1. Out of I, II, which has the highest value for FRET efficiency 1/(1 + (r/R0)^6) of positions 72 and 88 (r between Cβ atoms, R0 = 25 Å, to 0.05)?
2. If FRET efficiency 1/(1 + (r/R0)^6) of positions 8 and 32 (r between Cβ atoms, R0 = 30 Å, to 0.05) comes out at 0.15 when worked out from the coordinates, which of I, II was used?
3. Consider the structures I, II: one of them gives 19.1 for Kirkwood radius over Cα pairs in Å as calculated from the coordinates. Say which.
4. Going by distance in nm of label points 7 Å out along Cα→Cβ at positions 96 and 112, which of structures I, II comes out largest?
5. Could you tell me which structure in I, II was used to calculate helix-only ellipticity at 222 nm (-39500 (n - 2.57) for each DSSP H run of 4 or more, over all residues; to 500) as -12000?
6. Who wins on relative contact order in percent (Cα under 8 Å, 6 or more apart) among I, II, i.e. which is largest?
7. Comparing FRET efficiency 1/(1 + (r/R0)^6) of positions 104 and 136 (r between Cβ atoms, R0 = 35 Å, to 0.05) across structures I, II, which is largest?
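Values in this text are rule-based calculations from the coordinates and carry no lab data. In this text, all values refer to a predicted model and were calculated from it rather than measured experimentally. Cβ atoms are built from the backbone, for glycine too; each structure is taken alone.
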Structure I
């Protein structure tokens, strides 16, 4: 009898399975920075589409305490659409950076870990073209990524 060993087909099958498993692992297990950026991207995509109810739902509880859902929906659309005369905007995100012991506003309790992401919104409206650049913060609350704005003075 001859030597028994792995056939070339079996070796290739093992390699393919390992490659597929590794790819799935990488796709499913995104870094916190990637997850934070995806959350902020989703938030501003909702805002861009005028889906302010969905973007408000992504706020951290501290943000929801700042303004009620009804007030946010009315005010957000009114300011940007009516006053600025724009129907939508484009936006871009900078790199996510972890910030430890961040405070939402002066005197507030620290949030252990947030991710700061610079967001640039570009508007083209009746008063010309303009950009708003804002650092946006995100963290996980009850397993969900939520959005915060900075209110420190």
Structure II
């Protein structure tokens, strides 16, 4: 299959396919003129990559889930850790959603007079502080860190 066919069938743009190849996530099997050719199994591999991305895995984490021969070698502990991380995010978002719903209907004269709204503000401030400490500990500054755009 040439790169245009893979892009059409997978929904992944050709530029992303070239990037994935550059990162070692997929491999072309040859060329037809200037076009890369791929084995049909690349579609399954792209589906696994899409699943990993949807779960919040980085491309490097996804790349580590393939053995040298190209077969999946999925790290079960990484999946369990990611599931725990998602649970934490879900709890945080649920708390935020519930607080916002309450704030939208709160009968207090001012939101700042509502104890539940004040707790929500404290929760948000705590999360900002925690994220800054986490970024600082890992040597990253969230405001100045540059990232290569996701494709």
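1. Working: I: 0.90; II: 0.45.
Ranking I, II on FRET efficiency 1/(1 + (r/R0)^6) of positions 72 and 88 (r between Cβ atoms, R0 = 25 Å, to 0.05), first place is I.
2. On the way: I: 0.15; II: 1.00.
The structure behind it is I.
3. Details: I: 18.3; II: 19.1.
The read-out was computed on structure II.
4. On the way: I: 1.7; II: 2.4.
Structure II comes out on top.
5. Working: I: -12000; II: -19000.
Label of the source structure: I.
6. Details: I: 22; II: 13.
Sorting by relative contact order in percent (Cα under 8 Å, 6 or more apart) in descending order puts I first.
7. Going through I, II one by one, FRET efficiency 1/(1 + (r/R0)^6) of positions 104 and 136 (r between Cβ atoms, R0 = 35 Å, to 0.05) is largest in I.
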